[in-house]
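The structures considered in this document are given below.
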Structure P
Amino acid sequence: MKRRNFLRSGALVGGALAATTTGAFATEKKTAAKGTPFQLNYAPHFGMFANNAGKDLEDQVQFMSDQGFRSMEDNGMKGRSLEDQKRIARRMEKLDMVMGVFVAHKIYWDEPSLTSGDQEKRDEFLAAIKESVEVAKRVNAKWMTVVPGFVDLRQEMGYQTAHVVESLKQACDILEPHNLTMVLEPLNYMNHPGLFLTKSSQAYAVCKAVDSPSCKILYDIYHQQITEGNLIPNIDASWDEIAYFQIGDNPGRKEPTTGEINYKNVFKHIHGRGYKDVLGMEHGNFNKGADGEMAVIKAYRESDSF
């Protein structure tokens, strides 16, 4: 073959290869653009994007929506002023956003409460649930977080469980007429030593005992990675009692891609099971400032591109 023909032939082959390669890359799933809704319904919280959005709460909600988030959660919603609750709800309704969890009651981090069977503590808890019903109505929330509190070292675990179940049953009597759901959050023993509820299997057993649509599990992926690992099988095992997820990578409790959890696989599995409700972004930002906030959004785009 003459050199001219050889070079021409090589160019044609190279061109065809380049076209084929380009076509192959074109078929790969691309990361969605800014503002495109995510496949799963992730919920940021106030302060997460304050450097980009500003301090005003409504502006922060607007920024979340502009970035493609369809929900927002706020643990401290119950403690906000009546006016703030109303204006947040108005802005979220205008943007067609869903309100995620808020904390429903005082959590006892270092002394027994619901585990003790003490009637005063139970009455305090039930009064808080009644108050939370009104907050939920005001902000269009469906879920509220409940943490049964500290263990009672003077009682066997079986008695403590019975006390907790009874309190939750009475709370369900308050919640069921309003179609509201308290979600029980098992917390890890390293960050929160001494708490009663730690594992998904334990929360599952409690929910089965309460036997109400108003008592379900908040499966916090960060906490359960520390406590028990084996995330996807444990999610599957407790699936019919899970009503809400929360997110955080480990170690550090920052956004996905910053730790050891393969969030793309976890999200893909949750999505594949048909989950449509909220996944709260209950974590900090790995990097500070406006750039760190945008890195959080990028991490979710990457983890959501399955």
Structure Q
Amino acid sequence: MSEKFLTTPYGRVWYDVRGSGRAGIPLLIAHGGPGIGHDYLESLSELSSERPVIFYDQLGSGRSAAADDPAFWTIDYYISELAALIRELKLEKVHLLGQSWGAFLVCAYWLQLKTPAVKSLILSSPCLSAPRWHEDQCACLKQMPQELQEIILRAEAEHDYASPEYHQAMDIYYHRHVCRMDPWPEVLVRSLDGLNLNQYLYMWGASEFTVTGTLKDEDLSPRLAEINIPVLLTCGEFDEAVPATVADFSRLIPGAVMRVFAGASHLHHLEKPEQFNSELRAFLRQVEKLH
């Protein structure tokens, strides 16, 4: 392990390189959220047996500086932060993996800079269109028992998120569509305990169903056809990033491949770690045959 910090104008960004002596092209991982640290992605460190695996906490999240300053809570800042980290590590070749909001980030980074250093994108449970995500969550909500729907919708309408009934209803939703493991693994609990709620509220909103933050109108769909490097999209059968939507994204990206993990949800890399890592290893090896 090689834990270090990258200095930015807004504070220090934590990162960790594992398997630094390995010969494969490094894999750099962007976590979801916004506002949740990398810990829940720790199972991907298994890939460090053949390549460097780089974790980092976006500013405001996890072990990075957590000052509540909306000045840096922007897509442009997080693109520049990712670019600065790649420069800091002198990565002449790199694979980028983004999970959930992290998938939006790595796509936005590539579309803005189109750097030849990036050899592939892995988009895990991708949120690439905030409006489409909101539609999908509303559709998932309608699949729940009517009583639970009413509890959630009433709380959303009244901005009352403190009631035990609301938390119980949301817990059922999360165990269906976010992580179906019982109990939730310690790495996930650790990430959630460190959630920067102010950042989540500012950029996203009060919940998965109430998208009022700065990301609410963001949609990369019209530009996905520009991506001309190998792309792997993954999702779970019961994912918040619903398979039909991920399939639509996949069809927009030339040559993209997609994998759906049966019985799993948003955190299918935790629910099906051996299968996920196996698929990822195979994809990366195939890409590297071209380089």
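None of the figures in this text is laboratory data; all of them are computed from the coordinates on show. On a predicted model such as this, the values are computed, not experimentally measured, just so you know. Cβ atoms are built from the backbone, for glycine too; each structure is taken alone.
Assign the value 2.3, calculated as distance in nm of label points 7 Å out along Cα→Cβ at positions 46 and 142, to the correct structure from P, Q.
The value was obtained from structure P.
If Rg/Rh (Cα atoms, Kirkwood Rh) is calculated from each of P, Q, which structure is the one that comes out at 1.11?
P
Of the structures labelled P, Q, one was used to calculate helix-only ellipticity at 222 nm (-39500 (n - 2.57) for each DSSP H run of 4 or more, over all residues; to 500), giving -14500. Name it.
The correct label is P.
The value 17.5 for mean count of other Cβ atoms within 10 Å over residues 62-69 was derived from one model only; which of P, Q is it?
Q
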